[in-house]
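Nothing in this text is a laboratory measurement; each read-out follows from the coordinates by a stated rule. In this text, all values refer to a predicted model and were calculated from it rather than measured experimentally. Cβ atoms are built from the backbone, for glycine too; each structure is taken alone.
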Structure 1
């Protein structure tokens, strides 16, 4: 067996051919690229992936690259988002995997170091941490993909000795995945974990970028009274045009029943904010970082487990409930991915981008942050329209 650190190799038996066949059926765009890549020769290519270890990312994408001859190491970019059966299945097929649901922060950092030691030539990152870990490699890696706002914010603090292709900012992700699909997946996960609906409940969305817009809009459609806070007054004006109430952060925390962070920035909610919340408020995160809420401080307060993925924290005269330990709720709460077919485009974006790098990055592309190749995005969009027009 390849070198790996996962929860239980025996969990691979939970994935059978029927499940694989159904997944191929509902993700025809990814399957199109899988058929193409399976015919290529990628022997000698070494890829390190630092992202969510889910069925679609790990099995659909990594197995076909392995089939084409690439050597791959996979690590989990979040302590709680790993599908342990998918991780075990990938290991059973010869892929090194480092991650499991419920890791400690120390175990997370150890896994990052192990993926760094793999000595990859290409990177596929979610959050920028793997790219930063590879900055001192000599010679530098040949190219990388980055998928998140959090990662871009981190990478802008560093000098990058190799090109990093930003697919977080492409219209396919910014206007569809961020704007609609995250919100579509977050609220079913919320109801799955809490057993609660949204009718008549006041929801505060912190951050009104594309992700926050989708979350607030979906909450309103489900009967919530949506409140928005953001540092950008233009975004607040836009929120009012979308029918949301705009409030300061302090007002929203004191008034709302459900608090959602969607900024992609660490430390948005700190001690001084958490001490003034409405008693019994429910907090969760929908951004990439599991540090948007200051969980390091929070876990030093009296707390108790209520049920799976819900903990109560007593803070002076108030108390709050935290979902999924502050990790992004739609992937970390055990509800399973909602709308796997919607993520089909983005698995294809990663897979197509990796293959494009493997085939040879053009010599005129400079080190540093670079746009994801426009022709690849357009090809995926055209393919999607063609496939779904026939259905």
Structure 2
């Protein structure tokens, strides 16, 4: 007498994904035999202590560009954020394009058409207006630009910073991309800084900052891509991680300032891969505490008296500090004629492997960063914060 055999269950088929892949080309491994039947489902919140954190109920605006496959990769990394609520995600698409809407619905997100735009920044402006119209009672929104891949801790890091952001209205936005987050610098995932400059890409935006600085003056402040300098009249600060939480795909093609752009985006970068990093300085990010702590850190850091050897011989700064085994913090005071003078600072940036064409990430004339477990403070001689350090010593 034979033994009854239990038949293998039928393999799961994702018919919607299969249909999409049969209609459209150019989506790489998304439509491969290995992946085509995988379900697209959001990941639940793993850390239950964050269940009531407002970040997980804030609207998320994804501003789609012309690369559909880049949008696909962005949406995949968004769907993989623990705690993501797909009902909160709105992806805006220029009305010229219909294919992205099919992709967006495949992920379960909401797609919104915007009026025909001649440039991405026109589409950007329209998208920002639309998200506030859809959510008139929300005072914050998360903005994600085109060609971004999110780190696994993108929402988690914002959640950890949300209380500081709520309490300190001098912070206009939390930007999740650090232009100096290069692989060779090897920064710290634990550290968050205050900075005076805004670099966009992926960020949490305060509505009051938007209405004061962007809503009626977008063509003045923000008509170009953010790396071409957005300028605001409001003297707000911004929070920025030492290590980026978004990765912008490399840029190719002929562009104005090609070398500048390629160095900024195509040089090997470091992006957080830790889904639940510890942030060591959350408690001192509000302005009063931050300034006091920064002054204290600068005061106790070891002074690097001269950078001439590095500048003249193209030598790494680590060769200059290799005998200083008793400290992990260094400061260099660069001469200034005025608080905005960065001419000498510009000449030493390459010594630290920082972005070489201009100082990025300044706060009150101070450029701070972590590199290979060392803390560095490049301090302007005319910085008001440095003046307070001198008075206390």
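Given 23.1 as the derived value for mean count of other Cβ atoms within 10 Å over residues 213-220, which of the supplied structures 1, 2 does it correspond to? Checking each candidate, the match is 1.
Quick check: 54 is what I get for percent of Cα pairs over 27 Å apart, calculated from one of 1, 2. Which structure matches? The value was obtained from structure 2.
Here helix-only ellipticity at 222 nm (-39500 (n - 2.57) for each DSSP H run of 4 or more, over all residues; to 500) has been calculated and equals -8500, so which of 1, 2 was it run on?
The structure behind it is 2.
Output the label of whichever structure in 1, 2 has the greatest value of mean count of other Cβ atoms within 10 Å over residues 221-228.
Working: 1: 19.4; 2: 16.5.
That would be structure 1.
For distance in nm of label points 7 Å out along Cα→Cβ at positions 53 and 69, the calculated result is 2.8, so let me know which of 1, 2 that is. Here the read-out was taken from 1. Source structure of the calculated read-out (percent of Cα pairs over 15 Å apart, for residues 61-108 alone, 37) within 1, 2: 2.
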